[in-house]
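Peer 1: Multiple structures follow.
A short reminder: the numbers here are calculations on the coordinates, not readings from a lab. Bear in mind the structure is a predicted one, so any value in this text is a computation, not a measurement. Cβ atoms are built from the backbone, for glycine too; each structure is taken alone.
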Structure I
Amino acid sequence: MEKYKRLIKYIIFGGTSALLELIFFLLLSRVLPVYAAAFVSFLIGLIASFFFNKVLVFKKAGGARSEAWKFLLLGLVNSQLSPLLTLLLSQVMDSSIAKVITMACIAVWNYLLMKYVIFKER
């Protein structure tokens, strides 16, 4: 079980970040245009995810500036990759299934990049 502890934490805190993003989107979309609400809530989820992963999942001290830039770059790549992959997959399957598959692929991709690149143990 110890072997999977980090992965379990990643899933829990990733879900927490996603939930925060959704809650802020629902609240902000009442007072802001949808695009603005989506953008701000995405940033909130990204910031929460960075701190959860840095402090609670990968337990890294120091190096925050370098890690933050790498994490931001990953977030920007994901913000483009996710809709593109969903669109491509939805050409051959139901869009809801395509979105779930995309989310799973992005979660695996993120975990590997965070473990071996962004929060790499030196």
Structure II
Amino acid sequence: MEAGTLRHRLEIQAATEVRDEQGGVRFDWLPLRVDGRIQVVWGRVEPLRTRELLEAQKLEARISHRITLRYYPDFNWQWRLRLVNTLRVFNLLPARNIDERNRTLEVLAMEVLPGG
């Protein structure tokens, strides 16, 4: 994979338990931190073509994009990705390790509409 094709910066977010003012617990999406650093990866975000979209929607009705990333050994499909410097957010399906070579991950994703 050529580095130039990975032109989107994506912040990894994880559902995190947060206490509210009444002492209750809720989950909120917060940036994933490792050793105090927010995890940002480079990727390629592309809308699915019509034929691909129809095939993908057999799995899940709202799949809209394919995201390609460099291999990330601890990748968790229960995270979500936010396009840095935008409000665009993507919920993920399990990643596919392309050719099982630990070089490239491909993830089908559903774009979350603002307020959704």
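Peer 1: Here helix-only ellipticity at 222 nm (-39500 (n - 2.57) for each DSSP H run of 4 or more, over all residues; to 500) was calculated and came to -1500; which of the structures I, II was it taken from?
Peer 2: On the way: I: -25000; II: -1500.
Attributed to the structure labelled II.
Peer 1: Follow-up question, since we're still on this one. Out of I, II, which one gives 3.3 for distance in nm of label points 7 Å out along Cα→Cβ at positions 4 and 100 as computed from the coordinates?
Peer 2: Values: I: 2.0; II: 3.3.
Going label by label, the one that fits is II.
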